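In structure tokens below, several structures.
The numbers here are math on the coordinates, done by the rules we state, and not lab data. Quick caveat: nothing in here was measured; it's all calculated off a predicted structure. Cβ atoms are built from the backbone, for glycine too; each structure is taken alone.
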Structure I
């Protein structure tokens, strides 16, 4: 299964935390990193009284099913030092599933494509960089067009 993950951090040298997370994932025999984006820095979303975030998109291949991947990523966050916090609060590391192939998944604990794609400039920019001509499984728009539309509207989150 092919998936795209977004890594995020805004604590303790955020770019270094992303590097640590990539190395951690690379060290797992059931995760093959196929590609990675540049690291982008962005303003926090939701709760804004915190440092900026470093974000990076990874393309991976894994034999894990979506629920197994989610479970593994939650454990990986803890292994990498993430501590419980409030929604949209500061994080040492965040590992989110953004896309899984062209699938749409809606369960109690997993929604794919990630529901925040259209609201986050950094995520649209990264997707437009990595997958410019790929279409969002629900809207049918390419990520390049979604990013251009976001910029045109002047939304900056």
Structure II
């Protein structure tokens, strides 16, 4: 049987925590809550995922933002409808690698694709109040890892 292959975009995301253990989440211009990071572009193909993650953070959170990237912790699959340049809606599937990261300092200056950010306590906030789909599953997975493996956040 010949089945058509599915198309996925690939993204790197960061579970960024500050010294108090709070998790940074952002709200995009479409009104959806998100985890900092972004999709790989064609010119990222030969670049290490860690370097891509560093570039995405600077683009999304500003030149002054500093963090230390850790290890990949969570793998996510997210599906969403996006508005194309033509005005049409298209389904997009995203496979994302979620890295652990520590906030080191610097002012957060959101890019034009994000309108808001919050630092939330991963032990007390309800991810379902913010996220849907694969991002929700990924944040829940991250919280479970923090609780069960006693990862310092």
Structure III
């Protein structure tokens, strides 16, 4: 029962801490969380740009969306390990909606609790890479990693 309580605590923390982002007021949409035998799998939909960003140049909007997605991934990774001490390995996947309402994979990771960046890394992208996140930067934005089929039903 202890791990059920810990998992529900994780969900409460995710809901509370990630209902608004630093660069977007859109809530984070959790798609799947599975915890078993020292490992966890977590998938979510990246936040859309803030509606107030619509008058910003495209490059700034793309950079904001990228920064928000990387911050969220690092935060969720940390919340997962803080809330579930028995979890030592985690698989993380971040999707975004395309213009055709499909999901494309933009960040993935198979991370270990021991993967921690040095404390003095200023670059958000480098910190994410050192924590085991895999992503492709293209012109300041996150490129698609879709080599597998995206989740077909987000359920509103």
Practice prompt. Determine which structure produced the value 15.6, 54 for Rg and Dmax of the Cα atoms in Å, calculated from the coordinates; the candidates are I, II, III.
Written response: II
Item to complete: Figure out for me which of the structures I, II, III the number 20 belongs to, where relative contact order in percent (Cα under 8 Å, 6 or more apart) was derived from the coordinates.
Response: III
Worksheet item: For FRET efficiency 1/(1 + (r/R0)^6) of positions 58 and 130 (r between Cβ atoms, R0 = 25 Å, to 0.05), which of the structures I, II, III scores highest?
Response: I
